[in-house]
Structure P
């Protein structure tokens, strides 16, 4: 998924995952996009430039799509 596809999916109420379902992409109360782990840790979806993602496009998927490129956890 591209950065814009991720943002659009979240805006439409879909859950976006990174790598496996332990990592969800969220939009926080400050309108920042974060990758959130079920253990409570977070990193920004992008670097400080707001463009370069922390992860490859093929690692992001919605609950409605198949994840490609990584082994299932």
Structure Q
């Protein structure tokens, strides 16, 4: 092979290596984004459950207040 082709092959191998590294980095970034998304979805679910629990507690307390008001004022 001529020197020109050997240089071109080395150049292409270097580019391929750089692209492979860039792809690995993007894959790691994607994994982090996916982990963050899963964490945030879980946190959102817990927050929604807490809100529902708090709303049930509020309704229970309102019912108790109404009952006490009826007991006091008829």
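Quick note: the coordinates plus some simple rules give every number you see, no bench work behind them. Just so it is clear, the structure is predicted and the values come from calculations on it, not from any experiment. Cβ atoms are built from the backbone, for glycine too; each structure is taken alone.
Out of P, Q, choose the structure whose coordinates give distance in nm of label points 7 Å out along Cα→Cβ at positions 4 and 28 equal to 2.7 when calculated.
Details: P: 2.7; Q: 4.0.
Comparing all candidates, it corresponds to P.
Suppose you compute semi-axes √(5λ) of the Cα gyration tensor in Å for every structure in P, Q: which one lands on 17, 13, 13?
This value belongs to structure P.
Given -36500 as the derived value for helix-only ellipticity at 222 nm (-39500 (n - 2.57) for each DSSP H run of 4 or more, over all residues; to 500), which of the supplied structures P, Q does it correspond to?
The structure behind it is Q.
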